[in-house]
1. Can you say which of 1, 2 returns 3.8 when distance in nm of label points 7 Å out along Cα→Cβ at positions 43 and 203 is computed?
2. When helix-only ellipticity at 222 nm (-39500 (n - 2.57) for each DSSP H run of 4 or more, over all residues; to 500) is calculated, the result is -26500; to which of the structures 1, 2 does this value belong?
3. I have 41, 22, 11 for Cα extents along the principal axes in Å, for residues 155-210 alone, calculated from one of the structures 1, 2. Which structure is it?
4. In terms of mean count of other Cβ atoms within 10 Å over residues 123-130, which of structures 1, 2 is highest?
5. Of the structures labelled 1, 2, which one yields 70, 36, 30 when Cα extents along the principal axes in Å is computed from its coordinates?
6. Comparing distance in nm of label points 7 Å out along Cα→Cβ at positions 83 and 195 across 1, 2, which is largest?
7. By the measure relative contact order in percent (Cα under 8 Å, 6 or more apart), tell me the structure among 1, 2 with the highest figure.
8. Once distance in nm of label points 7 Å out along Cα→Cβ at positions 91 and 139 is calculated for every structure in 1, 2, which label goes with the largest value?
Structure 1
Amino acid sequence: MMNEITPRTMARLTGIFYLITIVGGLFAQGFVADSLINFADAGKTASNILANETLYRAGFTVYLIEMTAQIVTMVLFYYLLKPVSRSGALVATVIGLSASVIKTFARALFLTPLWVLHHGNSLAGYTPDQINSLALVLLRINDEGAAIAVALFGPSTLLHGWLIMKSGFLPKWMGLLSVAGGIMWTSFYWPSLGRSLFMVSAVIALVGVLATIGWLIFKGVDEQRWREREAAARASSIWR
């Protein structure tokens with residue numbers, strides 16, 4: 001199937017799914033989660049969720065759309081960058097898909113608090129305050145799971161940047177921005193450091209992501225150079 005898609009179309013599809021990933025994440029995290037969840041106040045968080053249940057459920061749905069788009073983006077990046085180095089593209093994809101799986105499972109704990117808050121009678125012996133606290137603990141675990149995923153997206157993004165810089169069919173500055181964003185995200189290997197640098201990391205990463213999305217959608221790739229790299233890789237009989 002992928003052989004039937006031109007390199008430029010592949011690049012544009014990658015940009016489109018990357019855009020869906022970013023918009024979905026910004027909506028679900030920034031507009032829904034950050035507006036309803038207060039990790040310092042379990043009671044207020046519970047009240048916010050129950051008072052805005054439709055919005056909260058919509059946030060979960062958008063999270064799933066985000067992760068679906070993220071997985072598709074990873075696969076498309078593999079095919080797009082495979083002519084540069086098959087092994088490098090494969091490693092980046094495996095790490096990125098692993099991060100996506102971790103983040104998807106973490107999001108199950110974003111929805112679970114609704115069950116806890118609606119089925120307090122099933123938690124015999126728990127006071128309302130304890131039920132609210134349990135819901136908040138589940139949300140904190142969801143947040144920590146997402147942080148683990150961000151740490152893994154770091155080396156994946158860094159590898160994508162390195163491959164882009166080597167490609168010849170995509171601009172080197174795009175690769176440099178990806179490398180910078182990837183390095184910043186690896187700060188989450190030490191969670192407290194990652195959280196303290198989050199705003200700086202987010203700005204650097206967002207600049208790189210938006211530039212990459214814009215280029216892929218509106219410019220695509222140098223098809224002739226891409227085909228030359230693919231032909232050279234095939235001729236060598238060893239997809240590096």
Structure 2
Amino acid sequence: MNLIVEIGNTNIKLALFEGRELKQFWSGQEVDRLWEELRDFKIQNAILTGSGNTDVVWWNEIQAKKKLVFTREMLRNIQYEYRTPQTLGTDRLINAWYANQLYPNRDNLVIDTGTCITFTLIDKESRLHGGSISPGLYLRAQSMHDYTDKLPLINLAEDYSPELVGKDTEGSIISGVLLGCIYEMDKRIEEYQTIFFNLNIIMTGGSTQFFENKLNYKIFADYHFTIKGLNEILLANE
């Protein structure tokens with residue numbers, strides 16, 4: 001089995017693949033508990049990446065024939081229009097590369113809805129242009145609570161249907177956070193499509209279920225997109 005480890009800003013994600021088939025997936029902040037669940041599996045190959053702290057002791061305990069730590073040099077066919085490719089987050093790199101592998105004759109826009117909402121554009125010539133970074137759902141809600149005296153911390157649920165006009169403080173925050181993100185995404189996509197016609201749009205990340213049916217555009221949504229891309233990189237480097 002292949003073990004995929006992605007250490008994010010908030011959660012750690014672990015996945016087991018047989019070939020390209022996802023067999024097991026875990027996500028959480030309790031690393032020791034996640035690691036304990038892996039001990040019964042025979043791991044042949046493993047790859048580690050992340051935007052968070054990747055210096056984890058338990059990685060050294062994994063007995064695998066091949067263990068890789070992701071680097072940008074593994075993505076040999078990407079050209080960079082981004083002025084500082086060395087500063088690109090690994091998740092954005094992996095998402096762009098994997099989108100280009102799946103849809104090689106399309107201009108691809110990947111929206112990752114994690115701690116931050118990132119837009120990453122890679123065109124059909126494999127040129128990674130860049131995009132945008134803005135606060136994600138929970139970061140917006142948390143920051144309003146942390147930097148004001150009166151605003152409560154709202155527990156955002158997946159089934160919220162925000163109203164345009166919030167009728168109380170909680171409803172106003174939900175409207176501002178959720179609809180603000182939706183309007184931002186829709187407008188950005190609209191602007192991208194004036195430059196890149198027939199744009200293929202992919203969404204992934206922890207808040208995918210909030211947004212996948214709320215945008216005005218057809219998108220391909222896959223919560224495990226980054227994990228699958230990492231597995232593809234591991235397969236390509238066997």
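1. Values: 1: 3.8; 2: 3.2.
Of the structures listed, the value fits 1.
2. On the way: 1: -26500; 2: -9000.
That value comes from structure 1.
3. Values: 1: 38, 18, 10; 2: 41, 22, 11.
Answer by label: 2.
4. Values: 1: 10.4; 2: 17.0.
With respect to mean count of other Cβ atoms within 10 Å over residues 123-130, the highest-scoring structure among 1, 2 is 2.
5. On the way: 1: 70, 36, 30; 2: 58, 43, 30.
Label of the originating structure: 1.
6. Details: 1: 4.5; 2: 1.4.
Ranking 1, 2 on distance in nm of label points 7 Å out along Cα→Cβ at positions 83 and 195, first place is 1.
7. On the way: 1: 25; 2: 17.
Greatest value across 1, 2: structure 1.
8. Working: 1: 4.0; 2: 0.9.
Structure 1 comes out on top.
Bear in mind these aren't lab numbers, they're just calculated from the coordinates by the rules spelled out. Everything quoted here is computed from the prediction, not taken from an experiment. Cβ atoms are built from the backbone, for glycine too; each structure is taken alone.
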